[in-house]
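*Asks:* Below you'll find a set of structures to go through.
Where a number appears in this text, it was derived from the coordinates with a stated rule and is not lab data. Quantities reported herein were computed from a predicted structural model and do not represent experimental measurements. Cβ atoms are built from the backbone, for glycine too; each structure is taken alone.
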Structure 1
């Protein structure tokens, strides 16, 4: 262990030996007739024997790939995986159609809950699939849903997948323009709506939004509403009868589109990112099974909406045979203890939350360790942004001292994590445990050389089956190549600033396009946040780098103060000293300013680049899609700051 690293958790031998990761390691060693001594050796084998690795994943998880002609065409940029293979994602839920085991537990803010067994779930999926088929919906048609994190969303998704249609969803907190910008790109034939949703104790109606959105989707021939509210022109989903005929999913090609996800769309039209059935099946079996140790005995939840890729990952708990828990509501209503109460109530074993939520808990007096049992909880996943060392330590000090905390990093583009955890490895403060199996991740220098213990660009050196099949309306893949492969020809540039140590552990410093760079010294914005947000008077912060009117590089730090604190010279000096001691004198901001709020995207990302452009004097409407901003009212402050700084 290097000096300064803090060991927080080591898996018990029995837990590590009984994990799916260890079983896969043993399976690989036997089948390949090689010796594998540890995780890093398994990872190295997986990325240097990629074709064999993915075949082993398929066989280990009993994925029937059928008669494929080859594993992949050898072209890093335009790869075709398992040509000739026929399968369907929904088959791995269909195979459990005769089970009375609980598949879904759903819980809402009012305290209402309901359950569906695998048998009941498939009867409902079958009924909707038959209805859609009967109304002319089939292979390749798009099914779009403006819907909450409710069972009907999963039923509709599985019905869509079963008939070979393509699923896409937005959460109901999206505004009209944001939904239209996404769904109008893909010309859906089916539109499904949650007419209302509850958040933070308030009920929000979405009937008028839905009607306006529908006007912009001229190809829709089937409109369906969930819940008990009638809407003109919409059929209520609960009026579609269940079917006990057990609709069998149609087989499609490995690369046939399963769903379409979207980039944030903060500074332009969202990219419509298409993932295929086969790639998601293999990747999600690998990540949930090996890297999260989820199986048939697991009770799994992730706090998410249908507009975030973690919803898609949560749904894949069903292909593992686990029970998944859906929570539709705010994590602070009726109080900050809600997710921990649900963890006790439903005996959750695997809980996924955002790093931002963990960081917010560090500023509260909530005593989770003493107030909740959490006896069954073995795994806490954290993603969405880098988790600070203070966040890591908070979990072990204030939540549970023997839990496996797995910080994950990946993204919508892959619908997965590529830097994540293993149940066989220890957890160190502020560090991600490992690079994912089959994910050839390196930190690269600007000239494309791998770096160890130095900061660089996160790159994926070889193809993965869950990489996008294509971007919608990009038939020649021009935008695809420009987005992922233009920086390092033939190598996927992910857009994060990272370091990888000699043990394969990773630190994420933030987005590489927002890295601070003074006099050639680069530092991630996440390092600034990690340094200062442990200060007792700071509630939130945003840091940017920009060139002023004379072309001089400047760093501005905006801080949101707690309670009755006000910006005084003493506070400014404390912040400067903290950054100087933790990082370097070069990165002490030129400006430390008090802000009322920090702007976030709907998916909880700090809007560093848009604020940079505002400070540089760009017109707001030309750089930001306001429907992608969670709290747009705070942007006026940053417009005002431009006039002060310039």
Structure 2
């Protein structure tokens, strides 16, 4: 017991040495509901693993967070101030605020729309509050209320608490009652007979490692998160501007090439043919793991049917693997997964390729075509024809009209032009153009769009994604000019760094370098504009955005939406356009960084494996897809974005 007490004292002291500066957070928009049972999961248990919240000093002022906010449990223990706004009927008069602790996960329900019951579906920002906390800001008769939220410091007493468990070769600790910011992002443990050993996050604030610490006093090192450290989103790029490929001609030179330099340098210098084989092996090994984690051994393991972070993304990866290897088992399993997604998505109001029913039906049709299954091909095409676009559908890529149009383009590419007739897509294009012009008249940009009240610029929800799809459609001359004018407006209003704002009203925050927000997604659209229009202004802007990605795009996540894998596609796209080997080297460098360091960095807590760690857009599924695309870089395509 004495050894344990000294361990706790050491922990508290070390924790105080790891505090970063803290700045006030701005209010952000979200929605909130409350758990109907006041003594339910938010009090007696929860995904963070705290158990009885009264014993952990969190009481009834707690909340479960949607996928967008929960971050696979890394946010557990953090504190948020929440206030109800903009609803005279349901908000408590005066808009008082309440502080809650994150103790649970609000699970998505992808059978329902984000606007009709699927409050916690990605990418909705939502709080499921305890009834006690909710009653302080809104009336309990309310079903859902608009709120504003911000991160605040947690006030705790008694110091950090450590609940230890495990066996002779497995050690686990639950960290709770963390003051100030409440969130632990990395843990290391050291026994009297061991060095420092990184612990992996099990879930929430449960950390574990495989080690035998019996009869050893222990020391821990905890790294605490501070909101402003979100600005430190990327690794400093350690790779040279260019490394020529080694061409050893003698056995001695070949031996020296294998021993000179660190492992990353060796990969960068490796001739492309053997490197592509290594990437292929890594991708196929990773594919097997992804299948087990998302589909399981004997059937569907992941209840999410979407391409973005669900099991349809696994099917998309299997199709890519089949195209590379011609392994019939991949195509067969892909077909099984799509069939399960078809059943799961029946009745869904989401209609896009990445996050909706159109992705299931169009991918199913293409897979059936590859398999020579005419009956399934007819079925999926018939199901696709039944998809109805709601009148209130937004225009963006993930959940809106152009996300449906992309599915139409996907079918026409793989099954033949006219599979989805232009007379049908023209009506949807017309709605997108009209919508953009209506909002564009309010400002200086020819076309402008909103998604949940924000005028986004990026690929996922904004201008870049919409323009990208429109450039593949049949447009009238005046519509072409509007698309070009919109892109030129974006170029003329970019940051001096070459990066782009996340939204029209966010002109000061030069932070995000993601496919979804920032230079990477916009660069891919500018490359396409340079191909379609032959305008040097678009090429120059794409090249400048590429420099931003090279310098700031080595992100601390692996996925394609907001990770290194997605950013690598900027260089592949630039290479295809220019045939400049510099861009191929940069794509190779990002892929080699992942191949060499991703596993170690994730295990050590220095890199995030993704909220859905095996998914296509947020996790290792995207990394495997990139590795397969690197085999023939001249034919690579950003999944579900480039055709």
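*Asks:* Check the numbers for mean count of other Cβ atoms within 10 Å over residues 137-144 across 1, 2 and tell me which is largest.
*Replies:* 1
*Asks:* Using the calculated result 0.95 for Rg/Rh (Cα atoms, Kirkwood Rh), pick out the matching structure from 1, 2. Working shown, then result.
*Replies:* Numbers: 1: 0.95; 2: 0.97.
Matching structure: 1.
*Asks:* Turning to a different aspect of this structure: When helix-only ellipticity at 222 nm (-39500 (n - 2.57) for each DSSP H run of 4 or more, over all residues; to 500) is computed for each of 1, 2, which one produces -8000?
*Replies:* Numbers: 1: -8000; 2: -13000.
Only one of 1, 2 returns -8000 for helix-only ellipticity at 222 nm (-39500 (n - 2.57) for each DSSP H run of 4 or more, over all residues; to 500), namely 1.
*Asks:* Among 1, 2, considering only mean count of other Cβ atoms within 10 Å over residues 457-464, which has the greatest calculated value? Before the final figure, lay out each step's value.
*Replies:* Values: 1: 21.4; 2: 28.8.
When mean count of other Cβ atoms within 10 Å over residues 457-464 is computed for each of 1, 2, structure 2 gives the biggest number.
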